[in-house]
Each structure stands twice: as structure tokens, then as C-alpha cells.
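Visitor: Below: a set of structures, written as C-alpha cells.
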Structure I
Amino acid sequence: MMRLLIVDDSNIIRSRIMRIVLAGTLPGAQIVGLARDGAQAVMMFKAHQPDVVTMDLTMPNMDGVKCIEEIIAINPDVPILVVSALADKATAISALRKGARGFLNKPFTEKQLIAALKEVISNDE
């Protein structure tokens, strides 16, 4: 059983990740929360204790880098996959330094998302 929290300010992206994950390509995957911003993500993380998090970087209220920092402070072992259209390498590197385990560029294919999720999960074992 893999409990996933999806964090993205775009409803389209949240729905897309959810559809791909629930399509059965990741057996036992369960969506425990869909957060629109970092502040909501931290609250959901505390409430649901997910096993994996997908994280956008550019969001209102609290950006992804700050959110990663807060989530890692709660659980330093949780695998976080950054899913972002951000071409800014410095921000991506910052996210990885704060504790994210992987990075996936938007737009992404179903195969790319599943491969990236499997990679951050397997790094955890």
C-alpha cells in the first residue's frame, strides 16, 4: 500500500497525476490528499502521514521549496517527487537540497510519472 499526497496549484495537474496513479499502474496506490498550495499540503501531510508526495514548486501561499522543508522537518524519510514546469535549475537544486528525492519536468507522460514515482520509492527501501 502506497499512500500518496499530490500537491499542485493546478487542478488539471492534480487530476492528471491522480488519474495516472489510480489507473492501476502502481498497484496498491491510494491518494490520501490533493493540496492546492504548500500550506494546505503541510496540514494534509500531518493529518494523513502519506508514504510519498508529489510536489509542485510554484504555488501561492507557500511555495514547494518551503513546503518540502516543512514536510521533511515532520518526516525526514518521506520520498518527495518534485513535478514542476520550472526551468530554473537553481530552484530545482534547492528543492533537492531541502530533501526532495527526484524531479520530473512538466509536461510529463504517464510512463515518465510512474517511472519517477517508482524511482523515489525504491530509493527509500
Structure II
Amino acid sequence: MSSQTEPCTNCKSWMAYAGGILGASLIVAGLVWAMRHYTQVAPLNANRAAERAAALKELRSSESDTLETVAWIDKSKGMVRLPIEVAKELAVKLWQNPAAARAELISRQEKASFVPPPPAPKPSAFE
């Protein structure tokens, strides 16, 4: 009977552990709330959103124009920008004969990357 009237020492330790875990959880929850509160990004205003939408629209229109129209890249070297579909068709036609296509590709690359030699230096007045 004496065990029923004595306070349970084992129960006290379990209550201390439970209180410690609950306290630690509340501290972590408070820190998470504080971090979320102090690190929130301000929402974009309507003007900035409209600017970004206009910039995206302009970028996409210039990209589609670049991909779908014919234009000279360098007229002196004979470099032309072609639409993707036309370029695919030309590649298929050109590569029917791989050896000739490779030779043509190498000659085009040499022509496109040709850099003329610098002019000859003026002779020295002391020569």
C-alpha cells in the first residue's frame, strides 16, 4: 500500500522528458515562424509584372522572327540565315553524298572564318 501513496518517481522523469520535448518543439516552431516572417519576398507590383510580360513578348517575337525568316548574316562572305525547316531540307539533300557534303562543309567553314592577313609593315626609315 505504501507504493500507492508515494509519488511515482518514474512518472516524474517521463513528465520532465515530455516537457523538454514539448518546449524544444515550441522553440523550433517559433524559430521557423520568425524565419518565414523575416525572409518573405515582397510581391511584384503590377507595373513590374507588366514590364516583364512585355519584355518576354518582345523576346519571343524576335526569336520567332530570327528562326523563321531569311536574312543575310554576312553578305561579303555569302552567309545567310535560313528558316529551320529549309535548313533541314537542305541538309538532307546535301548529305545524300557524305564525302561531297563533308568537303562542302569544310570549304564553307574556311570561307566563313577566313581572316585576311595584316598589311605589310612600312619599311623603317633607317633601312
Structure III
Amino acid sequence: MEKKYGELAIEQAQLEAWENPSKERDYLIEITFPEFSCLCPRSGYPDYATIKIRYIPDQYIVELRSLKLWLNKFRNRYISHEQATNEIYQALYETLKPKFLEVIGDFNPRGNVHTVIKVRSDGNY
């Protein structure tokens, strides 16, 4: 069966950095991705989360369409909450080299357990 154009776009997605248009001052960017999904590496059941990204850019900002498509690449991956959140953080940090970065994986309850994973560049939790 032929893949749909959206499936191909997700499959080929790469994070894209754009030049920061306002380098003369610090400012905070907040991005919420409420439909994140991945698969539990133990059971194969789907896990759903809201991914929250906060960062103070230096030279680069993330192009939002590339971020959306790249985050959708997780939907068929067997990956833990902790690993997914840390992988998102690491990829954004390496791509953008921001002054500050925080990624929060707020996973929906499953089996009566609610998990929130936070990764920050400044270590203040």
C-alpha cells in the first residue's frame, strides 16, 4: 500500500533551525504539543502526552512545522516516557544551542499512574 503524503513527511522529518530574528534581547518561547504519542516498550500499548517546550533562543529558533513533523516520528516507536522526553530535549539542545531550554513530558494517566518528566538546562527543578 502506498504511503500518504503526511506519512512520508513524518518519516522524512528533521528538526530545522532558523536564524533568531530578535537577537538584541532575550525572550521566552513556549510551545505546547498536546497530541504526542509513542508506544510502551514493555506492553506495546500507546502512551499519550502533552510535550511542553520552553526556551530562550540564542542564535536560532526552531521552525514549527519541522518540530511538529519530527515529534510525530515518535508515534510508532517503543520508547519510555523518560527516554522520549530526554531525547526531545537533547535534539532541541543540539540543534538550537539555546540560552535556556526546558522540556516537559506530561503523560496521560494509564493504569492509574500519571507521569511528568522534566529536563532543564539550568538544573532547577
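Visitor: Taking P(r) over Cα pairs in 5 Å bins from 0, in percent from the coordinates of each of I, II, III, which one would give 2, 11, 20, 22, 18, 14, 8, 4, 1, 0, 0?
Guide: Structure of origin is III.
Visitor: For the read-out FRET efficiency 1/(1 + (r/R0)^6) of positions 8 and 112 (r between Cβ atoms, R0 = 30 Å, to 0.05), a value of 0.20 was computed from one structure; give its label from I, II, III.
Guide: Among I, II, III, the structure yielding 0.20 for FRET efficiency 1/(1 + (r/R0)^6) of positions 8 and 112 (r between Cβ atoms, R0 = 30 Å, to 0.05) is III.
Visitor: Can I ask one more? If relative contact order in percent (Cα under 8 Å, 6 or more apart) is calculated from each of I, II, III, which structure is the one that comes out at 10?
Guide: The read-out was computed on structure II.
Visitor: Can I ask one more? Matching task: 1.1 is the computed value of distance in nm of label points 7 Å out along Cα→Cβ at positions 16 and 104. Pick the structure from I, II, III.
Guide: I
Visitor: Turning to a different aspect of this structure: Can you say which of I, II, III returns 22.5 when mean count of other Cβ atoms within 10 Å over residues 64-71 is computed?
Guide: I
Visitor: Just checking, which of I, II, III has the largest value of mean count of other Cβ atoms within 10 Å over residues 40-47?
Guide: Biggest value here belongs to I.
Visitor: Figure out for me which of the structures I, II, III the number -13500 belongs to, where helix-only ellipticity at 222 nm (-39500 (n - 2.57) for each DSSP H run of 4 or more, over all residues; to 500) was derived from the coordinates.
Guide: I
Every number here is computed from the coordinates shown, using simple stated rules; none is lab data. Being a predicted model, the structure only gives us computed values, none of them experimental. Cβ atoms are built from the backbone, for glycine too; each structure is taken alone.
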